1. Rank structures 1, 2, 3 by percent of Cα pairs over 29 Å apart and report only the one at the top, that is, the highest.
2. So if we calculate mean count of other Cβ atoms within 10 Å over residues 102-109 for every structure here (1, 2, 3), which label has the highest result?
3. Any idea which of 1, 2, 3 comes out highest on mean projected area of the Cα convex hull in nm², for residues 14-109 alone?
Structure 1
Amino acid sequence: MLLAELEFYHSRKIAPTRRLALGKAYLPLQTPPGNGPLLLAGIVGEYLPKIDQDLHEEFLTILFKVQRGESVTQPRLRHRLQQDKVGLSQIRHRLSSTNGKAKYSFGEGDVAPEQNVLAAAYAAGEFPYSARSAIMNLLRKSMKWSGEIGEDFISFLLGHHKEYIVDIGHKDSKSWALHVLGITNPSPTRSEIKQCFRELLRTAHPDTGNLNEDYDAAQRISDLTEARRILLR
């Protein structure tokens with residue numbers, strides 16, 4: 001049974017003008033986070049590791065711009081988004097269910113990994129504004145995954161996977177979350193949690209120009225997002 005599908009069009013990897021265009025999509029949001037966002041997160045998890053590490057922060061910036069509904073200057077990740085599909089090849093990625101088990105099917109072709117993750121990011125921008133924050137958090141979380149894109153990956157996205165919190169010296173997830181957000185109050189209010197998250201998110205964003213070579217903006221933002229989720233649930 002088909003759960004979600006994304007179609008897009010792309011130029012060849014060696015084409016002098018690197019382009020992509022979105023096609024038809026079936027990306028349902030029902031039963032949060034929804035099968036559509038799970039498919040987009042799977043595309044990011046599958047193809048982002050195949051992209052030059054130097055471009056990961058630019059992809060993170062694109063996610064923030066799309067989330068806020070801002071105009072995304074073209075080209076990005078060396079590719080240009082366009083409406084015209086003439087001369088471009090078609091590719092489809094799917095999330096389906098067989099005997100109750102979810103399975104990703106990634107289309108094959110002469111397509112660059114950058115085109116795949118850009119298609120996922122721009123497709124996420126087609127969702128209603130009110131839904132984008134949760135969807136982008138899911139895509140950012142997928143950037144932390146290392147391994148095959150399958151049921152374990154989905155469990156990780158949904159929070160059912162064994163988390164890394166116990167490996168860094170905290171007695172439970174709440175203790176870790178309070179530490180990440182710098183909150184000393186053991187029972188913070190929802191407004192306090194959200195305010196701390198917003199303040200730290202501004203400093204974590206790659207646009208702030210952090211000069212530490214070891215600084216991982218994607219990891220930091222993902223940690224902040226996960227900490228907020230834990231404390232607000």
Structure 2
Amino acid sequence: MDTVIVFPIYPGVTHLDFTGPHQVLARLPGATTIVASIGGEAVSVDGLTFANLAKLEAVERCDVLCVPGGFGCVDAMRSDAFLSQIRRLAVSARYVTSVCTGSLILAAAGLLEGKRAACHWACRDQLALFGAIPDPGRVVRDGNVFTGGGVTAGIDFALTLAAELADETVAQAIQLSLEYAPAPPYDSGRPETAAPEIVELVTARNRARMPDRQAIVEQVAAALRRI
């Protein structure tokens with residue numbers, strides 16, 4: 001039987017959060033990947049439009065649920081329609097997973113309480129508002145929950161998951177076929193290694209793009225506690 005892997009996307013998603021893992025997992029023997037949205041509506045982000053999507057409500061089940069992040073995650077966290085589908089698919093999924101701030105969506109759905117989870121460094125601490133345990137790891141596993149850190153960590157996450165779903169030989173073969181051998185020109189991919197002025201620049205840009213993110217996440221977390 002095929003391994004069904006579902007990527008639920010939404011307006012404002014970061015496309016590399018799901019296209020990176022999708023590229024890896026689509027090469028997994030026996031895998032069927034489904035990219036879905038509410039109503040099957042096209043999703044446009046950063047100049048790209050993802051169309052011909054499956055209707056998330058019509059996806060019966062999946063073995064792997066992989067929720068990507070992005071600036072639109074706060075709206076997704078406030079969408080009862082979206083969260084209800086995440087909860088529904090998570091119930092029978094073998095693995096519940098996320099990349100970047102997708103873990104905040106899992107947390108808002110009530111799926112990470114007491115679980116260690118990764119997230120983008122700029123939002124990681126917000127996981128604690130939902131009773132999750134923020135973990136700085138690039139790929140974090142807690143039981144059947146796999147979470148990846150920010151954006152590009154999704155490739156590492158997907159290779160780790162590929163080894164779990166198949167074996168390390170398959171995962172390594174996929175890595176080689178994609179020539180995934182990162183050698184970044186700058187050591188500024190983590191706030192611990194980036195220059196302070198670069199961290200401040202990115203932090204300021206994030207704050208300007210979504211000044212009320214913290215307040216929204218706190219509201220969502222408070223609402224979840226009242227359920």
Structure 3
Amino acid sequence: MSYCDSCVVRNRAICAALDSNEIQALNGIGRRRVLEPGQSLLWEGEDSVLVANVIEGVLKLSTGTADGREQIVGVVYPSDFIGRPFGGQTSHSVTALTEATVCVFARTDFDAFAHDHPQLEHKLLQRTLSELDRTRRWMLLLGRKSAGERIATFLLEMSERLIEPGCAAADDGAQVEFELPFSRQQIADVLGLTIETVSRQLTKLKHDGIIDLPSRRAVRILDRLALEDSAG
């Protein structure tokens with residue numbers, strides 16, 4: 001059985017546009033790779049030599065400042081595509097936040113395959129435009145929203161991306177629980193806040209009965225409509 005036959009995100013990833021014969025051809029140029037938390041797949045500023053589909057786990061996209069500080073600029077989840085096809089340099093590092101499984105392709109092999117399969121290129125364009133929309137929403141989040149609104153928006157996005165599609169609880173507004181792949185310091189870095197502010201805002205949402213915090217990383221959304229209101 002090929003990797004593609006057993007892929008749990010096949011129907012959601014960019015390769016969903018391919019038929020069975022094309023899937024087998026794609027399988028021939030890809031390989032599975034498991035990353036441990038903290039292990040990097042791509043490094044900022046290096047030539048783009050790899051692209052990948054995320055099968056399992058969560059990874060961060062980060063860039064460094066001149067004085068060595070890290071800024072997390074994005075997060076990728078199962079079924080997301082990472083890397084820079086069609087040449088150029090990698091504009092950010094890609095590092096696993098949790099144990100992750102990725103399907104890795106040499107960039108030149110993937111470019112050649114995509115060139116011969118316009119439907120795959122179309123899927124890539126759709127993903128690129130979706131990422132552009134997400135980036136614009138993130139600019140609004142960082143530029144205009146209050147600390148409380150940032151935390152609420154962040155939790156809503158995490159719930160949407162970390163809960164399996166089709167899950168009844170995720171669809172009908174019932175209580176959902178998920179494990180954050182971030183420490184509170186990383187949440188602060190992502191949202192442009194201090195760790196103290198993150199902790200205060202999470203505690204306030206808990207005190208208001210909107211969420212529960214069963215453990216340091218676990219979040220349970222008790223009232224999704226109230227959380228949406230808090231997100232502005």
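1. 3
2. By mean count of other Cβ atoms within 10 Å over residues 102-109, the leading structure of 1, 2, 3 is 2.
3. Largest one: structure 1.
Throughout, read-outs are computed from the coordinates displayed, never taken from laboratory work. Fair warning: this is a prediction, and the values are worked out from it, not measured in the lab. Cβ atoms are built from the backbone, for glycine too; each structure is taken alone.
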